[in-house]
1. Taking distance in nm of label points 7 Å out along Cα→Cβ at positions 14 and 30 as the quantity of interest, name the structure among 1, 2 where it is greatest.
2. Comparing structures 1, 2 by distance in nm of label points 7 Å out along Cα→Cβ at positions 22 and 54, which one has the largest value?
3. Which structure, out of 1, 2, was helix-only ellipticity at 222 nm (-39500 (n - 2.57) for each DSSP H run of 4 or more, over all residues; to 500) derived from, given a value of -21000?
Structure 1
Amino acid sequence: MSAPAKGSLLRTVKAVAWSFFGIRKRSGFEDDLAKISPLHVIVVGLMAVLVIVVGLIFFVNWVVAK
């Protein structure tokens, strides 16, 4: 039996991005489950939330400053 292929960072980022939109094919979801580590998903998800929050803070400050 061969070991399952490891998920790449790009694959994890794409899976997290799809989850933020809430749309994903079932086949893609099942493929991600088999190839992506839950720890990687958590780390990338937290980083994505941080980027979104910081981006929103900068955007609001930019709009209010005008």
Structure 2
Amino acid sequence: MSALDKIKRMLKGHEEHVGKGIDKAGDMVDDRTKGKYKGHVDKGQDRLRQQFGADRDQDGPPRT
């Protein structure tokens, strides 16, 4: 079992908190870089949300 699988199992059921953490981390990076890499940060945030299921409502389809 990979480390990513272990992390996913630990975070299962806490998707809302994961999404907030991803947003907070992205905002911190944007602040520190003064928005220079905003597009890259946004893309990374989207991929993390998909990876950890934070783009879904509880027991629902992905948000659009």
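We did not get these values from a lab; they are worked out from the coordinates using the rules stated. These figures come from a predicted structure and were not determined experimentally. Cβ atoms are built from the backbone, for glycine too; each structure is taken alone.
1. Max of distance in nm of label points 7 Å out along Cα→Cβ at positions 14 and 30: 2.
2. 1
3. Details: 1: -26000; 2: -21000.
This value belongs to structure 2.
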